[in-house]
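Okay, got some structures for you below.
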Structure I
Amino acid sequence: MCRPGRRLAAPLASGPYRVFFAAQVISSAGGAVAPIALAFAILQLGGRASGIAVVLGCEFVVYLVLLPVTGMIADRAAGAGVLVTSQAIAATIQMAGAILITSGMARVWSLAVVAAGGAGGAALFTPAGRRMLPRLVPPRRLSRANALSQAARHGIATIGPVAGGVLVATAGPGWGTAWE
């Protein structure tokens with residue numbers, strides 16, 4: 001008799017899915033820490049709740065506006081290339097944000113630009129990642145692969161802000177931004 005945990009982990013037997021899953025976990029971990037790091041960076045600048053609202057609001061609006069466009073791109077372009085491109089965009093922008101924060105040059109407006117740029121990368125990653133999954137596992141394992149991916153994403157969304165708070169408290173908001 002096969003245990004339920006083994007059945008759920010069965011998609012991990014596929015090498016391409018393991019790589020995708022690991023990348024998804026790493027990306028989700030950064031995404032869960034980033035809002036905490038940005039909030040504390042704004043407060044460290046002397047900003048207030050309104051600054052946090054502006055920065056996170058810019059991120060949210062850009063994500064929502066770009067999602068239909070990036071969904072069309074993901075439909076028409078090769079999956080792996082789109083995923084790599086989206087993560088390269090996000091990493092470059094987040095590193096710029098980390099440099100701004102750690103150097104003391106960050107301002108609320110510059111963090112809003114960083115958050116919006118990161119949202120652009122996330123908006124590209126989301127539809128491309130969803131379209132990629134059926135290409136990585138056989139149809140009989142697709143529901144388990146989706147369940148495993150969703151469980152990891154939701155687990156990280158729960159634990160990530162706590163980890164972000166610890167990271168920001170111990171290393172500072174610049175390093176929390178660099179984590180993403």
Structure II
Amino acid sequence: MNFKHHEKLPRKATLRLIETKPGVSEIYMPLNEGNYCRIGAKTEIWNKYDDGFMWHDVFHFANMAILNWSPVSRFLFGISRKSNSRFYNQEDDFRAMIIEEAIAAFVIEEAKEKNFFKNNEEISNELLSVIETLTSVFEVKTASKDDWIKSILEGCKVWQHTKQNRGGIIELDMEKRTIQYLGNPSLKN
């Protein structure tokens with residue numbers, strides 16, 4: 001389907017994730033030299049301990065970059081495909097966002113159990129089957145198992161850096177299907 005330019009996700013993006021105060025993160029996108037625009041809402045720690053979930057949007061950005069699918073990223077960027085209300089309701093609205101949020105939560109839980117896949121632990125077939133079932137009605141249903149594995153592993157790698165450094169700059173490239181952590185300029189060497 002062809003959508004208007006303003007309804008398409010950016011093919012490349014550089015984002016800055018910042019801990020604005022303890023337990024609260026925000027996402028900024030550069031407008032021009034030195035000027036940033038906040039996207040989305042603040043994410044806060046809501047549980048008893050900091051498990052890094054406040055940085056979980058990284059997984060949505062990995063899905064965007066690698067799978068070319070992320071209703072949550074579309075929401076954060078303010079880029080929904082409303083010119084086709086049926087398509088919007090199916091692919092970009094709340095149901096799709098809730099499913100993607102659930103996938104991120106499942107991924108984080110399995111990652112915690114498997115040392116964040118640092119030792120080449122495999123992503124379980126159970127998790128991949130749940131993802132396949134949950135996404136079977138969305139446009140991402142055409143993504144292969146290998147695509148999902150790449151998105152999960154790359155997202156996990158960037159999430160770990162972001163969590164460890166309490167934020168940082170990430171770069172998304174939908175053409176190369178990559179997400180990279182570029183460091184946290186707020187940290188002094």
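Each reported figure results from applying straightforward, stated rules to the coordinates on display, with no laboratory input. Quick caveat: nothing in here was measured; it's all calculated off a predicted structure. Cβ atoms are built from the backbone, for glycine too; each structure is taken alone.
Overview of results
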{"read-out": "Entry that produces 16.5 once mean count of other Cβ atoms within 10 Å over residues 58-65 is calculated, selected from I, II", "value": "I"}
{"read-out": "Given 15.6 for mean count of other Cβ atoms within 10 Å over residues 66-73, calculated: source structure among I, II", "value": "I"}
{"read-out": "Computed -10500 for helix-only ellipticity at 222 nm (-39500 (n - 2.57) for each DSSP H run of 4 or more, over all residues; to 500) - originating structure among I, II", "value": "II"}
{"read-out": "At a computed 11.5 (mean projected area of the Cα convex hull in nm²), which of I, II", "value": "II"}
{"read-out": "Among I, II, structure where relative contact order in percent (Cα under 8 Å, 6 or more apart) as derived comes to 28", "value": "II"}
{"read-out": "Origin of the value 2.5, where distance in nm of label points 7 Å out along Cα→Cβ at positions 42 and 162 was derived from one of I, II", "value": "I"}
